[in-house]
1. Determine which structure produced the value -11500 for helix-only ellipticity at 222 nm (-39500 (n - 2.57) for each DSSP H run of 4 or more, over all residues; to 500), calculated from the coordinates; the candidates are I, II.
2. Between I, II, which one scores greatest on distance in nm of label points 7 Å out along Cα→Cβ at positions 48 and 232?
3. As an exercise: distance in nm of label points 7 Å out along Cα→Cβ at positions 64 and 80, calculated from one structure in I, II, equals 1.8. Which structure is it?
4. Which structure, out of I, II, was relative contact order in percent (Cα under 8 Å, 6 or more apart) calculated from, if the result is 20?
5. When semi-axes √(5λ) of the Cα gyration tensor in Å is calculated, the result is 28, 20, 18; to which of the structures I, II does this value belong?
6. When distance in nm of label points 7 Å out along Cα→Cβ at positions 96 and 176 is calculated for each of the structures I, II, which structure yields the highest value?
7. Distance in nm of label points 7 Å out along Cα→Cβ at positions 40 and 120 was computed and gave 4.3; which structure, I, II, did it come from?
8. Work out mean count of other Cβ atoms within 10 Å over residues 216-223 for each of structures I, II, then name the structure with the largest result.
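Bear in mind these aren't lab numbers, they're just calculated from the coordinates by the rules spelled out. All values reported here derive from a predicted model rather than from experimental measurement. Cβ atoms are built from the backbone, for glycine too; each structure is taken alone.
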Structure I
Amino acid sequence: MEINRSNINELVNKCSVKPDKDYGQNFLVEPQIAEKIVDSLELTKEDKVLEIGPGLGSLTHFLFQKCQLDVCDIDYRMIDFLKIFYKEDINFILNDVRKINVSGYTKIIGNLPYNITTELVTFLLLNSSAKRMVLMCQSEAFNRFYDLSGENYGPVSILLHLLGTSKKVLTVKPGSFYPAPKCNSLVFVFDSLPTIDKETAINVYKMSKTIFLNRRKTILNNLSNVIGKEKTISILKELNIEENRRPEKISPTDYLQIYLRIKN
């Protein structure tokens, strides 16, 4: 069923599915935008797709006939509502997506709850094997885990860039949702194109988490706490990395090289 501006109020009132702030629910009511988001997933009939947080089914409407679709939502009201329209066409999962196995999907799509966006993105990067993910989040949240410089740069940014490539698809204004959030949303595509094996990327991520615990300290001080000062000096010299650089001034590639030197 298409969700739009004309039917949203009727559906919300008639079916008692008012958006829940605790779940960060904002329903997309622009079918043209929903279709564009789904198109960016580049689906085939062979794809096994997971949709996260479908709400009333703005994206589901454009997804269910194009692929093998599982829909996961923590809110039983949304699952019960969607079952009325899609019955056996979709496999419904009533659960927190962070508690299910996401490794078997070729593609993942979803409008992420604003309050746990970074946590969800991290979970998907660590646990999924999807070739492509199309996700919508707050514009500010995207900057937090995509930025490669400054205060936003951190372990999630490193993991994201080591595992693949990301690009912005479109910005969605608050007026395209019911209720309207207080900020712009951003749809982005992540393609899994790792140049290293996933286990290595995850280990680099774990190492960087330890280093970023003290962002104000230099890489020499932070890394010395992990492997000792003498070995740290040797590795930084070999990689031509200044000892007084802070964690946010070191690229994902450099973190990878540091990890590989430690491992060897």
Structure II
Amino acid sequence: MGAMQPLRVSLIQGATRWHDPAANRDYYGERIAALKGQGDLIVLPETFLSGFTNETLGNAETMDGEGLRWLREAAAAAAAVVTGSLVVREGETCVNRLVWMRPDGTHALYDKRHLFRMAGEHERYGSGRERLIVELNGWRICPQVCYDLRFPVWLRNGYDRAAERFDYDLLIVVANWPAARRHAWRTLLRARAIENLAYCVGVNRVGVDGNALAYAGDSAALDFLGEALVDLGAQEQVVTVTLDPAALAAHRQRFPAWMDADAFELQP
């Protein structure tokens, strides 16, 4: 992996259309197209083609379906990685799947591990088992989905002494996090950045969904101190921020809390 370069990250805080993939492809497609040449990574909300739904049969994509083809074309046109999650059917099971789509058409996948039982997600979806780490411009990036944010052990940033590197430099969380719990969303994003000595980007949706749930957005890009580089409100908004690798390296050197971290292994 080469040296880390400044990373331009675009946050698209959108009002996802309920159960309308075609409308969402148009809606998010316009916003992605406007970012051509402006960034390296474009982050969409969770389930951006359908909204957060338990009606999986009528809203699931397949890995050779229109949603993935559209995402591949959008990343190529923007000349940037585009990421967000979709409802995807795998055989008899549906998963809440984050797709990390590169502009060359290759992709990586992460299936949401922690399913939001308070909304019955665990009854409709299968759970992922593997944490994903991807690389971009020398950065190691850990993309996660919504409820995963509440589980610090799963998101713990380790340090590989042999390789002399952290598990990740940037944590990304895509979400449909309701306004009623916005204080938790805002607080946990900041906590994850601070405790893991990493940048953290959270992208949430806005508007009201088909279940009459309101979303307050509060998407943000946070530095390793939990300080906001950008902090979006409750309106539809697209913002691009540049993350500085030198500032991250300097903080890790002057505040090496990772050296005192507890060692543990995650069980399946």
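1. On the way: I: -11500; II: -6500.
Label of the originating structure: I.
2. Values: I: 4.5; II: 0.9.
Ranking I, II on distance in nm of label points 7 Å out along Cα→Cβ at positions 48 and 232, first place is I.
3. So the calculation was done on I.
4. On the way: I: 15; II: 20.
Going through each structure in turn, the value belongs to II.
5. Values: I: 40, 18, 15; II: 28, 20, 18.
Only one of I, II returns 28, 20, 18 for semi-axes √(5λ) of the Cα gyration tensor in Å, namely II.
6. On the way: I: 2.9; II: 0.8.
Once distance in nm of label points 7 Å out along Cα→Cβ at positions 96 and 176 is worked out for each structure, I has the highest.
7. Working: I: 1.5; II: 4.3.
The correct label is II.
8. Details: I: 17.6; II: 25.0.
Once mean count of other Cβ atoms within 10 Å over residues 216-223 is worked out for each structure, II has the highest.
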